[in-house]
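Below, each structure is written out as structure tokens.
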Structure 1
Amino acid sequence: MTTLYIVGNGFDLWHGLPTRYCQFNEFAEETLSEVANFYSVDLANAGPWCDFENSLGRFNWRAFYNAHNYIDVEAESFRCSSVYSLEDDLVEQADQHVSEIRDCFQAWVTEIDISMVERKLVLVENAKFLTFNYTSTLESVYGIADEQVLHIHGKAEAFDELIFGHGDSMEEEPELDGNGDSNRTIFSDAEGSAKYPFYALQKPVEKVLKTHTSFFDSLGDTSEIVVVGHSLNKIDLPYFKKVVQRAPAAQWKVCCFTEKEKSHYVQTLVECGVPQRQIHVCGYSDLESVLHQGLT
């Protein structure tokens, strides 16, 4: 019987690390200033990357396409062959666009300094850890062995390719219209190239789950699951559902900052398949006592 810790960004924040997306927004303010023009902001009075992963799902491919399309189809000099040049240019610009975002995010994470972080709790020995964080707080601060920790989205110190992204989908125009005629135009392929950043920056959850099948399959003897610092956001729920499937009898202990969060955690875990009687919620202030004394 073992304990599994599921660790999210709140864990690093609790330890005083500057890992909020608004801090990434400050870091990326100059580097991604032009890139940000193609993303709509859904937060009042906030920078474009303060809601980073969700913002990636609000990519305006039409604005991106128009910004790079200088073809005038009404001009006497227009030739259909120029559309191929437009497509090639959009492929190059889209690749560069995605690379700039990836490189900037990787640079920010790599610069996060954990050298002054101090321990805040005692962790169960020989536990397993599923962390969504890119930092090595568990290994460097708590002395957890590498083989006990799965960095599901990569680890900056290991120079992994960090995994991040949005969970939205795009409604594509069907190949045929209602009369069975093709909807394609001479610009269809160029428009498809303009959409590349949207698809390239989707979080590949199913691929990640498949990659780490052996880890999830090893959770059968898990008796206790402790969630620390994860908001149970929608895009990551497939991971939680997989854990529930592999460890259906485990007791869940979820740490939250506010009373308001409690109902969200309980409702979300129930939707993932956890019986409510197996869910216990605590605050960060009494996390250690809950872990070692249990709940009655």
Structure 2
Amino acid sequence: MPAMPIKYLSFPLIAIAIWAINTIVSKLSAGVIDPGVISLDRWLLASLVMTPFMAPKVWRNKHIVINHLPKIIVFSFLGMVLFQSLAYYAAASTSATNMGLIGSLMPLNTILFSTLLLKERPTLLLVVGATLSMLGILVLVTKGQPQHLLSQGIALGDGLMLIGTIAYGAYSVLLRKWAVPLPPWQMLYLQIIFAVVMLLPVYWLSPASPITAENLPLILFAGIFSSIVAGFFWMQGVVHLGANRAMLFMNLLPVLVTLIAVGVLNEALHSFHLIGGLVTLSGVLLVELPKLRRTERNTPQSKTN
């Protein structure tokens, strides 16, 4: 692999660190602001910050937006509304550690949906890796007692996080399958705008939850750092490293979330967290590393990243 400046590696690392902190923010929001309220507030804030810069550019491309409007709405629903909102609801009944470990399935879900939606042929490693990851998550959500799954089920928060992670996998693949000829920032802005519209009914049906000195920093972090700043660094990482290399950094997310949750929230780390997390990550890496090696072989040595 050709040498690359350290700063290129820092781009996805910064994005992952911000998203890890945002998982903690989601947990901290439980009890101080209603999930439906912060779901809207974060995207509303992001839209207000981005509108002066993005609205004129989007308007110039309005013919493209109109032609691809149904796709953009689906993107917004899966990636902004469903995934992000379910994380806030999940935080009310599961730990930040569990949220981070379940979120580690995102790269694998993306590959699985690529097989289903892009008709990519499944490999033996994909089957083995997916099976390992599912076993790891089973250990995690049943607290190391999978035999009790049928009688006790899983925690509501864990289930919501699983649904959200699956939605994000579909979102990631549909972005490739339904390519929309708009720059990434304009696509992000449009998805945020539609998320605000779709979340309005949820906001109106939610209990009153005014902005306070306690929850305002959480809204600011989610709306600016997690929604905009992290997106910028992630896009830069994909541009300079390639999507496959950048996606490998996603495997650091559960590790960072766990470390922060233990250190900041004083969450207990149990053996089922370690076992389930290691098995899940092993399955994800088993699928991802061969794909990365193929990318390396197909990258011309003279090409700079």
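Since every read-out is calculated from the coordinates, none of them should be taken as a lab result. Remember, predicted model here, so these are calculated numbers, not experimental data. Cβ atoms are built from the backbone, for glycine too; each structure is taken alone.
Structure notes:
- Of the structures 1, 2, the one that 41 was derived from, the read-out being relative contact order in percent (Cα under 8 Å, 6 or more apart): 2
- Computed -23000 for helix-only ellipticity at 222 nm (-39500 (n - 2.57) for each DSSP H run of 4 or more, over all residues; to 500) - originating structure among 1, 2: 2
- Origin of the value 75, 34, 21, where Cα extents along the principal axes in Å, for residues 28-163 alone was derived from one of 1, 2: 1
- When volume of the Cα convex hull per residue in Å³, for residues 212-251 alone is calculated for each of structures 1, 2, structure 1 gives the greatest result.
- Comparing Kirkwood radius over Cα pairs in Å across structures 1, 2, the highest value is found for 1.
- With FRET efficiency 1/(1 + (r/R0)^6) of positions 156 and 228 (r between Cβ atoms, R0 = 35 Å, to 0.05) derived as 0.95, matching label from 1, 2: 1
- Between structures 1, 2, the greatest calculated value of distance in nm of label points 7 Å out along Cα→Cβ at positions 68 and 92 is seen in 2.
- Structure responsible for 13, 12, 9, with semi-axes √(5λ) of the Cα gyration tensor in Å, for residues 20-59 alone calculated and labels 1, 2 on offer: 1
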